[in-house]
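Novice: Pasting the structures in now, so scroll down.
Since every read-out is calculated from the coordinates, none of them should be taken as a lab result. Values in this document were obtained by computation on a predicted structure and should not be read as measured data. Cβ atoms are built from the backbone, for glycine too; each structure is taken alone.
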Structure P
Amino acid sequence: MEITSRMEHVSAESGHMSAWLSCPQTAGTYPAVIVVMEAFGLNGHIKEVAERIAREGYVTLAPDMYYRQQNSVVGYDNLPDAIRLMSGLFDEKVVKDMDCVVKFLQGQPQVQRDRIAITGFCMGGRISFLTACRNPAIKAAAPFYGGGIGSVMQPGERTPKAPLEYADKLSAPMLLFFGGDDPFIPLEEVDRIKARLKELGKNAETVVYPGAPHGFFCNERDSYRADAAKDAWDRLLEFFAKHLQR
């Protein structure tokens, strides 16, 4: 499907948030998918993922979660600066920002306002989980290797509690992806997430790729694993079609 893409500006909690909007060119209305960036910023890879999803018949929006900060895109070889940028995010502000993103999409004439989903990668995986738990407008969620979903090392103002602690409020179906060899997300944490969602009776599926490291979906990183990425992509499209398409 042919699409058009452009940078938009969302009125967010602390000002104007840049966001990459991709829309099918064919007239009509479509479900929408929010694509949440990795810790490295709103870079070319995230925009490409948003465009790939849009070509499948969705309006997509990839917001710049670092809009409050300067120099907000860093290379995949610059983890210290990525951590510095990520440390500037506060969960409650993120929740309010994502509320604004949802409202922006609901106001777009091409969007079916009652069919909005979310996916995200790395930091964006965590944000996707948190948003799905806190915003009932989210109708499907697919976090990729979100670190810190099941636990918080040092609770504080930035992260008062783990997103998993809000899971009782989750109403959307969820598909979670993890790498079996992810040094940042131990399998014990993955098991904790699975167990809690099952205990709560949530419609959730967890997929773990044996031997896959953190970032296995990103073809610009050394951690890219083509087989796992393709399988995850196929599952993602099937999941969105099941829960969003009329």
Structure Q
Amino acid sequence: MSLQYDEILKRIIGDIVLSDNVGLSMKMWREKLNIKQVDLAKKLHISPAVLSDYESGRRSSPGTSFVKKYVKALVELDQQKNKLLGKLDAPTSESAILSIGEYEVPVSAKTIAEILKVNVLGGEDLLSKQIYGYTVLDSIKTILSMSGLDFIKIFGFNSERVLVFTKVGLGRSPIVAVRVSQIKPRMVILHGPKQVDPLAIEISKKERIIFGVSSLETESEIISNLSKLNMK
């Protein structure tokens, strides 16, 4: 893998612990790495029923110590079986990802909205949320050419991020792609549309995603403004 083992553990643990729903985030990472629940339960020396209770939220939050054990077991099983973590960080041909980065210190969604000159159409009440990274995407390549595994790559190692889709028509396709994904970003910004499909706005509100349109003129301005913030 191109990333060090400890760094992978730290990033995944951080993503789970910082999520609004720890159990669901644990489950999403397990499914993301294509690890069976029964195999993970065996690795953790607990019953599949107990693991299912944690992932579904039927049991109270398992705590940071268990999350660390959970993630360590996931990564070890991935190394033994699928090795998907290495693929998540590998480049793709004709990548739809124009720019991607992680922040050293989290940035408020309100700050992101300001530097991108965003007209917020949904999720105004969530602007105090913290953003841990960004991904800028060519929406045409994202929708037409990215595989399921490629789409997972846009989230890096933290889903609490802003996705910026460029070359957007009405905005329905990007938000639908986000909706059907098991992993949801905190913030989705469109660049290019003169008007936005009302359905896209409705979906963003149902998914509790901050949604809006950037009035910056070029993709390079978007990338530059995002990269000026503190970076890892």
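Novice: Identify which of structures P, Q gives the largest calculated value of Cα Rg over 2.2 N^0.38 Å.
Specialist: Evaluating Cα Rg over 2.2 N^0.38 Å on every structure, the highest lands on Q.
Novice: Of the structures P, Q, report the one carrying the highest value of mean count of other Cβ atoms within 10 Å over residues 59-66.
Specialist: When mean count of other Cβ atoms within 10 Å over residues 59-66 is computed for each of P, Q, structure P gives the biggest number.
Novice: Here's something else I'd like to know. When relative contact order in percent (Cα under 8 Å, 6 or more apart) is calculated for each of the structures P, Q, which structure yields the highest value?
Specialist: Between P, Q, the highest calculated value is found for Q.
Novice: Check the numbers for distance in nm of label points 7 Å out along Cα→Cβ at positions 19 and 179 across P, Q and tell me which is largest.
Specialist: P
Novice: Of the structures labelled P, Q, one was used to calculate helix-only ellipticity at 222 nm (-39500 (n - 2.57) for each DSSP H run of 4 or more, over all residues; to 500), giving -13500. Name it. Walk me through the numbers on the way to the answer.
Specialist: Details: P: -10000; Q: -13500.
Clearly, the read-out refers to Q.
Novice: Identify the structure, out of P, Q, from whose coordinates semi-axes √(5λ) of the Cα gyration tensor in Å, for residues 171-218 alone was calculated to give 21, 12, 7.
Specialist: That value comes from structure P.
Novice: Could I ask something else about it? Supply the structure label, taken from P, Q, corresponding to FRET efficiency 1/(1 + (r/R0)^6) of positions 83 and 163 (r between Cβ atoms, R0 = 30 Å, to 0.05) with the calculated value 0.95.
Specialist: Numbers: P: 0.95; Q: 0.70.
That value comes from structure P.
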